[in-house]
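Take a look at these structures.
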Structure 1
Amino acid sequence: MLKGKKVILRTLEAADAEILQKWYMDKDFRQAYDAYDSIDLESIKEEIAQSQGGIYDPRLDKLTFLVLRARDQVPIGVCCLRNIDRLNGNAELLLGIGEKDMRLAGFGLDLLIVLLDLAYYGLGLQKTYMRILESQPYGLQNALKFGYKPEGHLRNQAFVDGKYANVFFLGMLRSEYEKLSIVPKWKKRS
């Protein structure tokens, strides 16, 4: 388990499949979080079974965690490091708060810091990156505000709601993360 101030991250268990399916079927959630293969319950169970292994298992190129609210350990979301490239030291970061009433409740910052600490210090990565749809301006704004840097975009890369959408790429180096003033301030909070 990985612990922050407001969230706890734990590896997925077979019993999590139904709650994941509920979130994966939510259109708004799917636009922000696409680190799953199917919304079929059996496929989700299979994906969970395949993801078993230690966090530091060098064979895994994807680590997925259930996000729990720290105060009562209620599941509120899911997060993932995928396309983990240990040779080149980078991975894609994805965050998804599945419970609609928790999406703007301030869990994202804590979740991001816990996951980035794992990426940079636990796994020794040098860079994390995000892909954000243009239809997710809040996600784009928050990533930029946190300190992610724009690295470009792909035009008409995703087909969403019957039309093509641009996908923005943002990245952050470990050295940039270490210079962020918000991280030590957040970690000091009680």
Structure 2
Amino acid sequence: MQNPWTTVSTEDIYENPWIKLEHHHVINPAGGKGIYGKVHFKNKAIGIVVLDEAKNTWLVGQYRYPLKEWSWEIPEGGGPLEDDLLGSAKRELKEETGITAKKWTMILRAHLSNSVSDEEGFVFLAQDLVHGNPNLEETEADLKVRKLPFKEALQMVLDGKITDSLSVMGILFVARTVDGD
């Protein structure tokens, strides 16, 4: 489908190693003048649902500064746009949990806030697990790792205790399509 928006001008407002904020003057689909703010993400969002043969999964918990609250999530992080998605997923899982997996399946792709950003997320299912030691980043010093039955993680989603978008999507996808019981 053809783009019904016309960009009149674009100004970079702010930039750091992870995001760039742009201000656009536009002509909207009805022909009116307007503005649009866009957050450009410099990384892909990568999440991993971990599932062992006993139908356990692993969550990570950490305080999320933008939300000002604690958050339980699937292991996740950012993968540079030019990097291999699977390589980024493997790195994040090992970094946060110490787990490596022999079987990987990409289960979904999503746009995480498409009204204001171009952030794209991917979720993988990791199975056939090997356990090791995590290698946390400085920002993850308070990270907690929790092994629990997959059914319990699903119930946390249904009860609103897990609200992170990649985590919600990934857990619901596995519950619906994979033998996650």
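Computed values, structure above
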quantity: semi-axes √(5λ) of the Cα gyration tensor in Å derived as 34, 18, 15 - corresponding label from 1, 2; calculated: 2
quantity: Ranking 1, 2 by mean count of other Cβ atoms within 10 Å over residues 9-16, the structure that comes out highest; calculated: 1
quantity: Among 1, 2, structure where distance in nm of label points 7 Å out along Cα→Cβ at positions 1 and 65 as derived comes to 3.7; calculated: 2
quantity: Structure (1, 2) behind the derived value -8500 of helix-only ellipticity at 222 nm (-39500 (n - 2.57) for each DSSP H run of 4 or more, over all residues; to 500); calculated: 1
quantity: Which entry (1, 2) yields the derived value 18 for relative contact order in percent (Cα under 8 Å, 6 or more apart); calculated: 1
quantity: Distance in nm of label points 7 Å out along Cα→Cβ at positions 49 and 145 from the coordinates reads 2.1; which among 1, 2; calculated: 2
quantity: Computed 2.5 for distance in nm of label points 7 Å out along Cα→Cβ at positions 137 and 169 - originating structure among 1, 2; calculated: 1
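Read-outs throughout are calculated quantities, based only on the coordinates presented, and are distinct from any laboratory measurement. Just so it is clear, the model here is predicted, and its values are computed rather than measured. Cβ atoms are built from the backbone, for glycine too; each structure is taken alone.
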